[in-house]
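In the part that follows, the structures are each spelled out as structure tokens.
Laboratory data are not the source of any read-out in this text; all were calculated from the coordinates shown. Because the structure is a prediction, the values reported are computed rather than measured. Cβ atoms are built from the backbone, for glycine too; each structure is taken alone.
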Structure I
Amino acid sequence: MADELLREILETATYAPSAHGMQPWRFVVVDSQGTRSALGTALTGQMRADMQAENAPETEIRERVERSLRRMSEAPQIILLCRDAEAQRAQHPAEEQMGMQSVAMAGLQLMLAAHAHGLGTVWICWPLYAGAETRHALNLPASWQPQGMILLGHPAEEPREKKLKPFDEVTIFASLS
């Protein structure tokens, strides 16, 4: 993928709405194979430990770890989305959640921009489970809290059809009369 296209997609993501206009999102482009390997080892090490703690079968653990490492190795681009805790200095308990929502909005904006260019994306939440390991593997500032990861590139296969809940199950029309 051309650097100019990646930059355009990332710049488009910065137009996402954010709580109080604080723009707490931070993007980490994971581009070298060594960095991918370090990140993959950090994420799957924590994944393995968590699955073992839940008494998952070893074959299931191995398959999931191998699939995760393969996906990260094969993805043309990996974008880690972080929330910069220093971008929001307010003390209200909801501020942290608002920051997380803002990062998620930037992630969606990034995914829509990629789609507009004919690219596919995969949203992965695993960095939430391995925040410290991810920060360490990528040598990120302590205030950068990993929130998610997007695999980005030309789709290698047609995505499976998503099974959606019925519209009426997820929507209500509230009106005061």
Structure II
Amino acid sequence: MALIDEGKKAPAFSLKDQSGKKHSLKDYAGRPVVLYFYPRDDTSGCTKEACAFRDLLPRFKRSKAVVLGVSPDSEKSHANFAGKHDLNFTLLADVPVKSGDNAEDKGTPQVCAKYGVWQEKSNYGRKYMGVVRTTYLIDGAGKVARRWDKVKVAGHAEEVLEAVKRL
């Protein structure tokens, strides 16, 4: 699926967090939602990004915004990641769903696919499917107000915070 363009309605979702609690986009109606997709818990870039959002969370809250991190990792992995780095916001587990009997097929995370961030990647010539680091800012009406593609971690959380303030 394609990335969601600015001005379009954000796709609905319902996922469990690191504590097993279910979260849906509609739960945050009327509030800005920072929905950031990242490849994997406890890797260097993902840890830096999560810690930057953690450190700025009080300022996001002043703007009534909620920060939600999404990756294909499990609830348990998210709980360990959050505990290790004192992450004070919600991490959603978009666990892949297998589509067949193929042992190579690890499955597709459904929300990542809906938002267009589940894409073919390449590393040392090996092609595979994975999450391309992307952030969506969803306004209180449920529309995509801003999208950041192929995010570079340094300064990203600050840039998102500035966009939230302009909503």
- -15500 is what came out when helix-only ellipticity at 222 nm (-39500 (n - 2.57) for each DSSP H run of 4 or more, over all residues; to 500) was calculated for one structure; which of I, II is it? I
- Of the structures labelled I, II, which one yields 13.8 when mean count of other Cβ atoms within 10 Å over residues 66-73 is computed from its coordinates? I
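The value 15.2, 48 for Rg and Dmax of the Cα atoms in Å was derived from one model only; which of I, II is it?
Working: I: 17.8, 61; II: 15.2, 48.
It must be structure II, since only it matches.
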- Task: Can you spot which of I, II the value 17.4 was calculated from, given it is mean count of other Cβ atoms within 10 Å over residues 82-89?
- Result: I
- Matching -0.48, -0.63, -1.10 (log10 I(q)/I(0) by the Debye sum over Cα atoms at q = 0.11, 0.13, 0.25 Å⁻¹, for residues 10-105 alone, computed) against labels I, II points to structure I
